[in-house]
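Next up: some structures, all given as structure tokens.
FYI, it's all coordinate maths here, none of it is from the lab. All values derive from a computational prediction rather than experimental measurement. Cβ atoms are built from the backbone, for glycine too; each structure is taken alone.
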Structure P
Amino acid sequence: MPKKGAAEGDVGVATRVVPDVRALHYWDGTGVTMQQWRQVLGVNEDAWDVYLLYDRSAKWTGDLPPKPRFWMHQLGGLDDSRYLDPDVFAAQTNAVLRSQ
């Protein structure tokens, strides 16, 4: 990710972090998606280290991505109650999966 000094040539190695065939990997060299997530999440800084949960019905139909059912972050200066807690995120993930 350009935010951390990465370049397009780093993408191949980065995609091995999540090798699941259901995971889709994209390169955004301009940072446009950070700005879109910023708007959707209502935060005042680039949304680049965020973790988003959607249910099966979520669709990206407009100019902005859909609002996630639940999200957390690892950014400074944002709501501490949303700072990534793996146990909370796992519980929310399980809740989404059970509701499907």
Structure Q
Amino acid sequence: MAMQSHQGLIRLFPCWDKKLNAKFKNLRADGAFLVSSEIQNGKVGTTVIRSEIGGTAHILMPYSGLEVTYRGTTKHYPGNRLDLETEPNEIITIA
């Protein structure tokens, strides 16, 4: 499974075989978020999440130590979960 969105939590590659490469664009998640990401050689690449209507994005990544660009600032988050408030059409980039 490339993405799971259940009860407001967006999970990327929750049960993906890391030997397989994959890429997806604009999968719709709970809360009106469009998610694009990829996995290559067992590593998740840049993930882009666009909020269509605003609200809180709850995101669980398959790794820790996230570099997140949000509202014009890039910050390091040591964990693997993000809970970010968004405005309509706002974009979150995770590397």
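Things worth noting here:
- Comparison of P, Q - label where relative contact order in percent (Cα under 8 Å, 6 or more apart) is highest: Q
- With helix-only ellipticity at 222 nm (-39500 (n - 2.57) for each DSSP H run of 4 or more, over all residues; to 500) derived as -7500, matching label from P, Q: P
- Test item: distance in nm of label points 7 Å out along Cα→Cβ at positions 18 and 74 calculated as 2.4, pick one of P, Q: Q
- log10 I(q)/I(0) by the Debye sum over Cα atoms at q = 0.16 Å⁻¹ derived as -0.59 - corresponding label from P, Q: Q
- Of the structures P, Q, the one that 3.2 was derived from, the read-out being distance in nm of label points 7 Å out along Cα→Cβ at positions 10 and 42: P
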